[in-house]
Structure P
Amino acid sequence: MSNVRPKLVVTGSSGLIGSALVRHFDGRGWSVFGIDNNMRADFFGPKGDTRWNQHLLESQCSNFRHCEIDIRDRGGVERLICEIRPDFVAHAAAQPSHDLAATRPFDDFDVNAGGTLNLLEACRKHCPEAPFAFMSTNKVYGDGPNRLPLLELETRYDYADGHFADGIREDFPVDQSMHSLFGASKLAADVMVQEYGRYFGMPTCVLRGGCLTGPSHSGVELHGFISYLVKVNLEGERYRVFGYRGKQVRDNIHSEDVARFIECFFERPRVAEVYNIGGGRHNSCSILEAFDAVSSLSGRAMQWEYIEENRKGDHICYISDLSKMRTHYPSWDIQKSLEDIYVEIVRAWYERLSAV
């Protein structure tokens, strides 16, 4: 039996999903190469800085190598992929904010669409057999889900049509809707990842994430719902709710559950597959419900203000239907409950804020 370690390239390795992947596969003895240049700090300022996470990975993960590369650097990406010849690739790097994309459209598209194409083409040239998992977003569906009949309940919205009781499926239309520029750039990348599978036969997988979360998130107002909400609560600051009376619903999935699914895909790869990956109905919450849950853990009342205008292209109610994932990979399921997520993020922010 071969003692050669599998080689994995992870982009966005200092971010939430990237760092979860580094830890997950480092723990399995794989050689993990992380591509990250702390672009999140450029996008969001010092509060978005992820160097702290990079340094933790370097100190705690024995099989990890950090690679300071911008995925927009086509030549740099190709040289690294050619050097490593990875057995697996997980692409989690992105510009992740609706609002920021509108102010920096070229940066948004160059990172999300151009960076993805750079990786795909480098892999096609140097390791076309390597399973390629791409973190897309539910924003590829634009505001189409908002046109579904909805019920307004006391603390949340919900689907009125029983056809959507389990959430949004992968065949939901992606066209003829407002996506935000971020959603459009991610959709371009999403379709390109599928096309490299269909056209070239590469084992590619698109994961359309709901709210991806966990204790390693550097949450800011423009990105990182629960993480940012917890930080605001613990610091006694004021949270701004944009529209829908705070009843907008998101399904939340822990970064470790994402990493576990990607391992399942690596073990049994498919070609040009698409999955909606989120917390599903059991891990869904509204902003108002999250306020109550976090306040009960911290003992601090949530300070917040309401802004009538919602964010453009924002979802009123979004829950991922996980049926396809569970059918294709029956050994996988959600392991981290919503309560687990709240507890871990509150604990992590206590530790980070006390260390400042």
Structure Q
Amino acid sequence: MIKYLIQKEFLQIRRNAFLPRLIIVFPIMIMCVMPWVMNMEVKNIVVDVVDQDRSQLSQQMVHALEASNYFIFHGQKSSYREALTEIEHGQADVVLVIPPHFGRDLTLSRTGGAVQPPTVLIAANAVNGTKGAMGSAYLSQIVTSTVAPTAAAIQQKASTLLLYNKHQNYKLYMIPALLAIVMMLMTGFLPTLNIVGEKEAGTIEQINVTPVSKWAFILSKLIPYWLIALFIVTVCLLLAWLIYGLTPSGPLWLVYLLAMLLALFFSSFGLLVSNYSDTMQQAIFVMWFFVVCIMLLSGLFTPTRSMPHWAYLTTYINPMHYFIDAIRTVFIRGGGFREVFHQVLALLFIGLFMGSWAIQSYKKNS
């Protein structure tokens, strides 16, 4: 019986003019476009310089700024007020003000004179807090390396060992997370809209009056999307290898196991939402509300330890958090089953709990 029900689901998907295209195009678009867009590295910071000293040292600082890959040198301004006006108009992000007699005072302070070391002003537009903070930090490093070359030399001699992601490639960090987004949308929304769509069309009532058991009906709704999840994971991994040259450092089967556990949760959650929804509009809004909360509280974009303590506590019941933590461990660090056993167990427990709730909440009138 369940074989024919699954066949019916695939026939409905194939006859739908939109779903087959979505299943193929969506993961391709996510993997080909989003790794370039979702980049947290701060670059192209527009900077103005107000050089009131015009000494050799100040010009050396300006040239170092021009040579930096993180800044776009917007030119030298005659006054701080003029530079601040450009920040207010959105034409600049950071202003560097070099005071008068900067080179002379710095030389006298180094030779033991009574003159205090001069102070350089860095004014940053902090509307975007990350960009303002990082831009100020980058600019401070350039100033420090110019006015204190000895300290810069010591810093260069310090040995820094970058583990796992040696080239600090942000795409390697984001691609496993993007896989989670694709799984969440494809295995969560599609089963929900499928069942609610049948409610609106009235076809689900024809199933309810048949001898088809509750288990058979639910499995026939979920199994096709679990198979679609396997297809999506394969497509995403192939695209990551072909386009970016990235492959999992850990076991490939573990990536599929984690993906299927996440698919179990979201498909069960989608079924649960559909059981309590009467219209497609209602189901979409309910799913979107929970999906956004789950995604933003999972550590997908920001470290969970940076959250307030009350928000961090929600990660203990957030399956997306366990998946992202585990998939990055396998994909980047090369961890095995022992390293992600805790996350696998948590995903399995949450998925089974949500699946049991979805089955119990489904009412079949026979």
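Derivation of every value follows stated rules applied to the coordinates shown; laboratory data play no part. This structure is a prediction, so every number in the text was calculated from the model and none was measured. Cβ atoms are built from the backbone, for glycine too; each structure is taken alone.
Given a computed value of -21500 for helix-only ellipticity at 222 nm (-39500 (n - 2.57) for each DSSP H run of 4 or more, over all residues; to 500), which structure among P, Q does it belong to? Let's see the in-between values first.
Working: P: -12000; Q: -21500.
Traced to structure Q.
Please state which of the structures P, Q yields 24.5 when Kirkwood radius over Cα pairs in Å is computed from it. The partial results should precede the final answer.
Values: P: 20.4; Q: 24.5.
Considering all the candidates, the number was obtained from Q.
Which structure, out of P, Q, was distance in nm of label points 7 Å out along Cα→Cβ at positions 22 and 342 derived from, given a value of 3.0?
P
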